[in-house]
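Some structures to go through are shown next.
What follows draws every value from the coordinates through simple rules; no lab data is involved. Here the structure is a predicted model, which means the values were calculated and not measured. Cβ atoms are built from the backbone, for glycine too; each structure is taken alone.
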Structure I
């Protein structure tokens, strides 16, 4: 009987990084799955638990990773679509694209939160409702709230010395162009859609097997072609800035209530 080679694999985050070629320092991705991940490959291990970020070994030699993890991303969108009475996420996103917000601001802490606040007692909050608030406004506020949560993670990474030029967008939520535009505007970093990025973790697992079979890691983990790019839009960034300011004030104000 022929021997079957077995390769040590990786967790989903590191495998996703290999799948989209985020193995060189400064390369990373933003994952919009049930939860959300902001991932950056590094060449050093600078743990900073006080920043609410995770530091682990990468799946390739002599590399590490720093990640910010938010516990509700696409799952927050699903919740807002149901709560606002939409039959499906597509209908909810179409309504959100037409909605105009006043002060509607959403804290997406539906399952508590990891990065960067590290508070299991935090809960979701929908703030700033008025008679003008529509079902589409509620979904739009959710999209912005997740974008602001990612922005919090990005700020902590920058404070730790990270320099990110662009991020690859992966996960089911990456199918929404509106959400990609909002996140790019909130974090101030271009988001790229790469070939195969919707299956990044599975591709990464296959690439790790190729490395085990003798292919050099850098060759096996090349970056796929860019299919689309969402650059930060100054006008959109200005439009969401007041709600971003409210978002940043709400958690510190409510933390005693959560406790």
Structure II
């Protein structure tokens, strides 16, 4: 996906805010920005942009994005996997990296090397990243949702992950490492497979039903398919492929004799 940026202009464009941060290069402590977004309302970190939003470019953006993913996975706790997305974009031939971060549920997130302390915990205040106080850390920790999927043991501990490994290999990651499953956060603190692992396993009992109806009458079913009982990534791909196949394109002619092609499902 290519995302085009505009330079910051009066009243328009992209600019730094509570949910947007620009960095020229990957710094030694850029992870604290990710931690701050996780502990706040989420946000977007751009690498390869000047402070005013001008795209200055990033050398070997794709290679740097892979290294950034690894740093985020291994330096932040609790595991932020599934809470961020990486994209490489271009603007006037200059590449940059866009990191979209969701708000985390297991707050406070912190830098692994500093632990759950003010030096390791950050939050966004306006367009600034600020250390959290001991009191803020304690309050967030006391409200943490403990029964998240990563903390719930899998109902089946005899799991295999060949489909998930293939998916990561297609993206260029090493899925043969003995730490592959651990890096993905598929274990509880007690070392058992968690429910996320169950969803990503080759075999599970989770199914996804996709149905087509004639008109708006839900009793008039044209077609019904069931996917799943397998790795959730594989099942999701099957659903998206099915939607793409049946997504009808209609042509409309506007009053100015312009021809527009419109997908019924966007």
Quick check on the output: 14 is relative contact order in percent (Cα under 8 Å, 6 or more apart), derived from one of I, II. Which one produced it? II
If helix-only ellipticity at 222 nm (-39500 (n - 2.57) for each DSSP H run of 4 or more, over all residues; to 500) is computed and equals -13000, the structure in I, II: I
Source structure (of I, II) for distance in nm of label points 7 Å out along Cα→Cβ at positions 22 and 246, computed value 3.0: I
Compute Cα Rg over 2.2 N^0.38 Å for each of I, II and report the one that scores greatest. II
For distance in nm of label points 7 Å out along Cα→Cβ at positions 54 and 118, structure among I, II ranking highest is II
